[in-house]
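Heads up, there are several structures right after this.
Bear in mind that the values in this text are calculations on the coordinates, not laboratory data. Being a predicted model, the structure only gives us computed values, none of them experimental. Cβ atoms are built from the backbone, for glycine too; each structure is taken alone.
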Structure 1
Amino acid sequence: MTDALDQLRARRERFEELLIATLPRDAGTPELLGRAMRYSVLAGGKRIRPLLVYAACDALEVDYQKLDAVACAIEIIHTYSLIHDDLPAMDDDDYRRGRPTCHRAFDVATAILAGDALQALAFEILAGDAQLRERPDAMSRIIHGIAAACGPAGMAGGQVLDLAAVGSEMDHEALVHMHRLKTGALIKVCALAPAYFARAEPDLIAKLEVYGDCVGLAFQIHDDILDVTGTQAQTGKSTQKDARQDKPTFPGLLGLEHSRAEAYRLRDRAQAELRGFPGDCSLLECLAAVAVDRES
């Protein structure tokens, strides 16, 4: 696993340089808006989503650099979702990635507009990418998949369910459904986008769909656990917040030990789906483990 972690670290460093080059600095972008966008996107973070894109490329024997635009677009969309998630009308968070949230560093209106601009920028990047334009069928499936992951049957729908759940009880099925939309949908499309690009066989697409679904849910369960067991210094954001806001969580429903067991079960299920691929699945295996073993 050490070799896989080293590869992931190298790809993450390369990806950071790519993000810097991707964000607007031209005269057409108002200076305040550009600063807010860069402040949020370049604040660090695990970069799990772009690394999943690259890892799925390896499994399918696709040159991962051909999916740079997809990796950037998905990370930018993830950042837009965090900006909006932190707003006073949503989760009302003061810290993200170890520093003040966008609306605290700037103001609420600028944060809303920065999030809006980042979502639009992501689709501009996808629509203008030369690699994708060479494969219009794949381009259409990738853009459709990413858009769906953002919309009413994805992050937006999950956020509505999350807000509506404050102060109420949820059973296991409802909690899983909410997080499959809010967190899992975008993580799953990270695994699927390279398969669409490669025009992979249906059985491999199905395997990556299960893998992405399991990793996305395991990631969220571990987030819930860290909210209980972690510190702000460790996670880079406020902790114990779900309990204070009376939100349904996996530890609240299952307890910490059963939540950990569920996360590990999902990790094992994800890794079991990685048989039969033509390429190297070591990074996908590693990322499934990272999802449930990370400290932030």
Structure 2
Amino acid sequence: MTTYSNEDPLVLAPAPWKTKATAYIIPIWTNSSTASNLPPMAYSPLEAASPFASSAYGKPQRSMGMIQLVRYHETPAGPYDEMVLVPGLFSYPVEKTDKNGNSVKGTKTARRITRIYVSQKHTAWNGRRNWNIPKHLARFDWSENSPSPGLTTVKVYPHDTSVPYNPSEDTPSKEPFFSCTLQSVKYVPSFPFRSSWLRYTGFDMNLVQPPVPDASGKTKFSELVGRRWVMVDDFYQASSRTSLVWADLRQSGGETQTKEGEYEKFWPGMPRWVVAVKLEDGAIELGEGKTWATPRSLL
């Protein structure tokens, strides 16, 4: 297994990716009120100040989303940790041709990653390059089997949440952006899982990502700009050792709402305890994705 540090030259790792990882999937619900006005922590500062977060690039819908916490053991960019926020479904603009051959505006819906943190620069750079996934750097603190067996605590310290905002994003914040305690559910045996099975329930895992903003020359690791839309319709997760866990979403400090826009249970309307899924020593695959130019109506 090849390991890369943040001091190494950037490693080019084009799609598709086949990886080995342990992942926690925490379901969240975006209700109509939240969808009409997403909380500030839905986007990193760079994306929040760009068209990436604008209604022109899509509006969030009342739908099921997720938080994923992943420990990648093997990837084309080396091992790393990751936190993913998917609020749920978003509309996105498309151009259609009417019966007269004229180009008309239209919309479709798909899930979208709005905020994501990773522990090293190589996956941040390649994630933006390959799939318009708006990756930023963060420090991850994991505590396994402490103070009791089956208990895991994770805290995420981003490089882009300093106040005032530091465009160089070269150091992690002193306070965690997200924290979570995960406890195994007792007496429930493990079971196999494949994300492809979800299609039979009507749950669509497809992602559509708008162009990501340019940070070249601003941040330490010069995140890439995306110029085209990307659909990832061959995203796959599987594990033969899947289990249920309790996720405690009470955030550090326990304040109802912080200046960053965080809520006591991180996402608006969420209970403190949520049943989540752990995919132990599983596989995660991302294909090349399908790309298309930004609709002319948005240029």
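Identify the structure, out of 1, 2, from whose coordinates Kirkwood radius over Cα pairs in Å, for residues 177-264 alone was calculated to give 17.4. Display every interim value, and only then the final one.
Values: 1: 14.2; 2: 17.4.
Matching structure: 2.
If you work out FRET efficiency 1/(1 + (r/R0)^6) of positions 209 and 233 (r between Cβ atoms, R0 = 30 Å, to 0.05) for 1, 2, which one comes out largest?
Working: 1: 0.25; 2: 1.00.
The structure with the largest value is 2.
Thinking of 1, 2, which structure, once distance in nm of label points 7 Å out along Cα→Cβ at positions 185 and 249 is computed, gives back 2.4?
1
Tell me which of 1, 2 gives -1500 when you compute helix-only ellipticity at 222 nm (-39500 (n - 2.57) for each DSSP H run of 4 or more, over all residues; to 500). Write down the numbers at each step before the final one.
Details: 1: -22000; 2: -1500.
Considering all the candidates, the number was obtained from 2.
Tell me which of 1, 2 gives 66, 45, 42 when you compute Cα extents along the principal axes in Å.
Among 1, 2, the structure yielding 66, 45, 42 for Cα extents along the principal axes in Å is 2.
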